[in-house]
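Take a look at these structures.
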Structure 1
Amino acid sequence: MSKENAASVAIVEDKPDIRDYLCELINEHPLFTCRHKYHNGEEAVDFLPKTGARIAVVDIGLPGRVNGIECVRAVKPKMPDTLFMMYTVFEDADKIFESLKAGASGYLLKDASDSKILSSLEDLLGGGAPMSSSIAKKVIEFFQKKIPISKASEVLSGREHEILQLLSKGRTYSEIANVLGIKEGTVKVHIHNIYTKLHVTNSREAIEKAFGNGD
């Protein structure tokens, strides 16, 4: 992929040095370009939907009236195809869950290395739901307590349930898009959300958790 067609990444971070560091790091990667930076949630809510950014990296602890979770909750419905990565120092399971419910697809700690940040963005763009191991462990424990496996499919929307059923029948992303009359990219976004809601990393785990026997 040429830089001209690189995926646009927006940064929402109140600290200028961190905001600039992330943008410079992202711009060094051939798959990404950082074109938009916002210093608070209010500014992001007003202007981020106009950018069409493919990925938004959002600090969960934004100051002011709109924190990172509220920012994602407000913007996600306007940008359903945008992938939101929470970038934070917190390892609070409740904040993680609220971020996921708000529409986040990934979660990354601020002490992550440069290579970890970039590989997580690659993973997110490629269909994964990147999280640090410590965060993943907390989310697994949370979901095990809050969502019994037999009830897992109840957290999915009707469209997500349709897509998961088609996946269980061996359909490809392209075939699912054709069956449902939607774009393949939209299918990928729905699958991101399915994996996030069920806290799984692949279709096999999602099918087993939602349907039990995979049917």
Structure 2
Amino acid sequence: MPAEQVCHPRFARIYQRFAPQMDKAGAGEHRDEMLADLTGRVIEVGAGTGLNFGRYPSTVTEVLAVEPEPSLRRSAEKAAKDAPVPVTVVDGVASALPAEDATFDAAVASLVLCSIRDLPGALAEICRVMKPGGELCFYEHVRSERAVPGALQRALDVAWPHMAGGCHTSRDTASEITRAGYEIEHMRRFSFRPSIFMAPVAPHIIGVARRPAK
């Protein structure tokens, strides 16, 4: 059994309705950018409905997709059937990944690190299951670098996580990745706001961080 249970049926319904529209508005291109250079065996943390599956390059030999929310996982299982690479969808949480040590060449985290309850524990788990030198490909919304928007995001986080499946608007995810021992090889920051309602989560990052070889 997973270390914790994740069940957000109301948010899952909203996400399944609007996530494809966000992909059409530009998020799909961001996913392509994140996944473009992946090779080998990959673990995807918080796979959601499987929106990444159809975008994996042929250089990926296998994907283990971990998704704890039951409704999202059912959608991911359907998406896996049409993926261009082998994808296995399993139940599990990021803080206790159902995988052996050092068995993956890379890990993928897209729009999920904002909602993980124990982010340091999850980043440590991802490090555990990756081979030394393995890469973490990430695409996340983050806290604004500007003082006033950042303060507003922190204020919103009093209520936002309760409405959005545990999502936090004000996480400094890049700093958390570095603090967990990864070396960020490259990263770009940008604003992505497909609708006015997404203004609190407009600041985004895409990048690659590497687990140290030793």
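Each value in this text was obtained by applying a stated rule to the coordinates, not by laboratory testing. These numbers were taken from a predicted model, which means no experiment stands behind them. Cβ atoms are built from the backbone, for glycine too; each structure is taken alone.
Worth a mention:
- At a computed 33 (percent of Cα pairs over 26 Å apart), which of 1, 2: 1
- Looking across 1, 2, the calculation of distance in nm of label points 7 Å out along Cα→Cβ at positions 136 and 184 that yields 2.7 traces back to 1.
- Read-out relative contact order in percent (Cα under 8 Å, 6 or more apart), computed value 19, structure in 1, 2: 2
- Parent structure of the calculated result -15000, given that helix-only ellipticity at 222 nm (-39500 (n - 2.57) for each DSSP H run of 4 or more, over all residues; to 500) is the read-out and 1, 2 the choices: 1
- Each of the structures 1, 2 was assessed by distance in nm of label points 7 Å out along Cα→Cβ at positions 80 and 160; the largest value belongs to 2.
- Highest-scoring label, criterion being mean count of other Cβ atoms within 10 Å over residues 40-47, among 1, 2: 2
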